[in-house]
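**Student:** Got some structures for you, see below.
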Structure 1
Amino acid sequence: MRQAYINLHMPFTQNNAFIIEDGHFTLVGRKGTILRQNIDEIIDLQDKTILPAFHDSHMHLLGLGWQRSIFDVAKLNSIEAIQATGKKRPEQFIMGRGFHEQTTEEKRTLNKQDLDAISTEKPIVIYRACGHVLFANSKAIEMALALQPKFTSEWFDEGIFKEEDMDFIKAIFPTPSLVEIKGYILNAQAHLLKNGITSVGSDDYHIFETVPYETVKKAFKTLVDEGRLKLNVLEQVNLPKIADLKDYLKKGYAHESYGTFTEGPLKLLADGSLGGHSAYMKAPYADKDTKGIEIFNQAALKERIELARSKRMDFAIHAIGDQTAETIIDIKASFNDDPLAYRDSIIHAQLCDTAQIKRMGELNLGAQTQPIFLNSDIPIIEERLGARAQKTYLFNTMINEGVLTTLSTDAPIEDVNPFENLYAATTRKSIKHPDYPPFLKEEAIPIRQALKAYTITPAYFAYKSKKIGAIKKGYEADFIVVDHFNPQNPKSFLKTDVLKTFHAGRCVFEKA
């Protein structure tokens with residue numbers, strides 16, 4: 001069936017119509033040209049704005065669905081309010097998310113004593129907004145110690161656990177069933193489609209400590225078989241235990257594609273977060289005598305990357321600290337292969353300096369960035385880094401230096417809303433903290449480049465043959481119909497509504 005969509009507005013072009021057939025754009029142009037074709041159905045979009053559907057290059061689809069089902073503390077503005085609300089929670093194991101000290105009246109971190117005030121009879125665990133720190137009450141620690149009696153940590157008495165130490169507490173989390181995992185994926189999918197996102201790069205294999213990666217893989221494949229997966233999902237293969245990675249490679253899973261679910265690059269967490277003082281730095285933090293946490297040293301990181309390379313897998317490594325980024329750049333440079341043969345990237349890269357960015361461009365080492373992190377980070381950047389803050393979050397510099405740069409949200413760390421991300425990218429302002437001035441305004445990305453970084457560029461990292469991310473002949477017909485979007489006025493982004501979302505030519509979301 002050939003469908004013609006007419007009377008539409010496409011920013012930056014003169015085109016106002018296109019034809020879709022078999023899930024692809026077969027002709028894009030002016031209405032007069034389109035209407036002269038042999039057409040089965042004409043759809044009048046009444047001058048609504050059309051954009052390519054968004055591609056969130058790095059997030060946690062399963063984690064988003066799970067966290068949308070637990071205690072959301074992000075909008076509670078005090079520890080006292082968290083305690084009062086927590087006391088009303090009915091579940092026997094309270095898990096929460098979204099805590100950020102800068103949004104609370106107390107302006108301090110949570111601790112074990114705060115959570116004990118909610119209950120000492122049932123376990124309570126709350127994640128910091130960055131996802132790299134969690135807080136546990138006495139009951140949760142007691143249960144975890146029963147499993148791992150020899151565990152020790154410098155923050156043990158405070159009930160604060162960072163990076164790998166979080167596994168101590170995660171070991172007591174209830175293990176979700178296959179049905180529950182599918183439900184979390186569908187919950188997240190609905191939220192993504194509502195926000196105009198039809199493609200994601202997603203890290204899902206290490207969300208639950210007690211769930212084997214193959215169970216998660218099975219959940220996605222089952223949803224494909226049931227016709228319920230309505231997204232392009234590129235799995236960022238996070239298998240930090242080398243035995244799991246060897247098992248994955250031995251079973252031939254690398255590059256496997258099943259419907260719209262595809263096995264993608266090796267993904268590893270090589271350090272932590274800026275907010276949690278766990279991003280691994282060349283020099284100590286300005287407000288704490290630590291350089292952060294090096295989760296993998298260079299030898300361990302290179303060993304895992306070389307294993308993946310044996311099956312021609314790309315890599316996409318989490319690095320926030322400048323020392324971790326340096327390590328990854330050095331590893332990339334150590335390979336003698338053609339830089340264009342692999343589509344490798346650093347996830348986050350927010351503290352990369354100009355010299356590192358230049359090397360990334362020369363090595364064809366991409367950056368999967370999150371301008372929306374400024375939403376939460378603006379109050380703490382200078383506090384954490386001092387004078388070094390003036391050389392961070394250099395996303396426009398990356399683009400100008402030829403670094404293939406994508407936009408993403410790391411959801412559920414930040415919400416998936418792409419228009420809020422575009423606002424942060426193009427204004428360098430925080431929505432949560434509007435009184436703060438733009439952070440390094442010269443690093444604002446022009447909207448045209450920002451849209452490219454949210455559509456066509458992430459498709460480069462995701463697929464070597466599949467054509468998505470643009471409204472062009474031969475490309476998959478993934479697009480959205482929006483209201484109140486003015487590319488010349490970033491404030492309009494915060495009012496933009498997604499009216500319809502199309503994936504492969506089929507409407508998968510329509511606003512009621």
Structure 2
Amino acid sequence: MAEPFLELVGITKTFPGVAALSDVTFSIAPGEVVGLVGENGAGKSTLMKILGGVTQPTAGELRVDGARRDSFSVPDAIRSGIAFVHQELNLFDNLDVAANIFIGREPLKGGPLRLVDREALRAQVEPLLARLKVGYGARTPVRDLSIAQQQLLEIVKALSLRSRLVIMDEPTSSLTLTETDRLMSVIDELRADGVGIIFISHRLHEVERCADRVVVLRDGRMVGELAKGEITHERMIRLMIGRDLKSLYTPPKAPPGATALAIDDVVTSTYPGKRVSLEVRSGEILGLAGLVGSGRTELANAVFGIEPLLGGSVSLDGTRLRIDSPRDAIRQGIYLAPEDRKSFGLLLDFPIVDNISLPDLASYASASLVNRGREIENADRQKQRLNIRAPNVTTRVGTLSGGNQQKVVLAKWLSMKPRVIIFDEPTRGVDVGAKKEIYELLRALSDAGVAILMISSDMEEVVGVSDRVAVMHEGTISGFLRRDELSEHSVLRLAVGTTATKGTA
């Protein structure tokens with residue numbers, strides 16, 4: 001192994017009353033891929049902020065190429081060749097792809113005015129886009145890109161810096177299987193070129209796939225390190241949470257009941273020539289799998305009234321519904337936990353209590369005035385029920401971890417007696433411990449008779465949580481799989497278009 005490019009020695013970071021990191025020693029060599037794993041709150045973000053020069057450690061030292069750095073700022077990190085691929089997108093949607101990649105570093109031309117050389121800019125960008133096979137060009141407006149495409153753009157930005165170390169924070173959270181495979185190939189190429197990579201992900205099978213070494217943080221401390229031959233899903237989980245994690249699947253307490261949600265020949269604007277039919281039974285978790293772009297989210301949005309229903313029908317308990325808006329869906333007991341919870345599921349600057357009560361303010365009102373005490377009483381009850389980790393229900397939602405934010409989304413619907421809940425990527429950006437809690441909540445809801453439609457790109461989640469799976473391909477259902485037919489291979493075959501006989505078994 002080459003000498004370390006970057007070393008953190010005895011790093012400690014304390015905030016008033018809180019030790020975020022305690023005596024962490026960590027290094028990475030050129031051409032090494034290190035998986036960094038840990039639950040939310042384990043200290044990963046604080047460690048990365050120190051690496052990026054955003055935060056200074058309380059104690060310990062940082063070395064670059066063996067030379068100690070008494071201070072390390074953001075410009076120091078950039079000059080040292082450290083680049084970040086953030087999970088939270090940091091893009092300007094009013095600009096095109098090329099402008100976003102080289103923002104602040106644009107090639108210039110001309111005399112005193114020094115205008116941006118657009119041709120030179122695009123000439124530098126196109127090879128980077130081709131390397132990742134992103135499927136869009138340098139002139140494409142960012143506002144026209146999907147979340148997955150924007151995630152790839154963040155990776156292209158980091159590659160454009162010709163960095164010595166690339167830190168990837170949940171880089172595959174919105175990517176399709178094909179895009180993830182391409183990213184893994186890029187990681188191999190960077191490794192061969194001598195670029196170090198810190199790969200942070202809650203998708204442990206991806207860490208197992210690409211990491212040369214795994215470092216595990218828990219409660220701000222480094223609790224273990226696994227060499228290449230020691231990296232397994234079970235060992236990483238055991239170190240992360242301090243115990244073994246049981247199998248994901250928990251059988252329902254009783255067989256599913258009658259059909260609750262029936263989607264018959266539904267047509268969406270994304271696939272106007274295709275029709276979708278499926279049923280979700282009371283007390284059932286139906287997984288909806290498929291590659292990103294297969295039409296799953298568009299189907300959910302049409303059922304919930306966000307997008308127009310161009311054909312077909314939606315029925316609840318045998319009664320055909322008219323859903324022209326989310327208000328119509330909510331009034332009839334159909335709720336949606338969206339994929340992008342921060343943009344569409346929560347008000348981040350508002351407290352937990354307001355987020356929970358907002359969809360159903362009338363139930364907290366007396367004589368047209370909202371009873372604050374009643375709001376807080378219900379929010380406290382949901383906080384305890386869902387184990388939302390926050391000081392109190394007046395805590396601003398934007399300060400919570402991803403798992404706790406998702407619990408707030410769920411809490412607002414649990415207050416309203418749901419008949420059907422559609423979960424779109426329910427554990428995106430959520431750590432292993434919080435995932436387990438969310439899965440237990442899904443099962444508790446289904447055991448209480450709620451029909452659950454769970455959209456997920458996480459194959460392990462689809463296979464491990466669902467009672468039955470429907471798979472979409474290019475806007476239509478390519479097949480259904482019973483519990484005893486489920487495997488990653490069987491789901492993937494249908495996801496890429498290998499059709500199967502449709503059924504509801």
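**Student:** Among the shown structures 1, 2, from which was the value 4, 17, 27, 26, 17, 7, 1, 0 of P(r) over Cα pairs in 10 Å bins from 0, in percent calculated?
**Tutor:** 2
**Student:** Tell me which of 1, 2 gives 39, 29, 23 when you compute semi-axes √(5λ) of the Cα gyration tensor in Å, for residues 108-395 alone. Write out the running numbers ahead of the final one.
**Tutor:** Numbers: 1: 29, 27, 19; 2: 39, 29, 23.
Derived from the structure labelled 2.
**Student:** Between structures 1, 2, where is distance in nm of label points 7 Å out along Cα→Cβ at positions 84 and 348 highest? All intermediate terms of the calculation are to be shown ahead of the outcome.
**Tutor:** Numbers: 1: 3.4; 2: 1.3.
Ranking 1, 2 on distance in nm of label points 7 Å out along Cα→Cβ at positions 84 and 348, first place is 1.
Taken together, the values in this text are just the output of simple stated rules run on the coordinates, not laboratory data. Since the model is a prediction, treat every value here as computed from it, not as a measurement. Cβ atoms are built from the backbone, for glycine too; each structure is taken alone.
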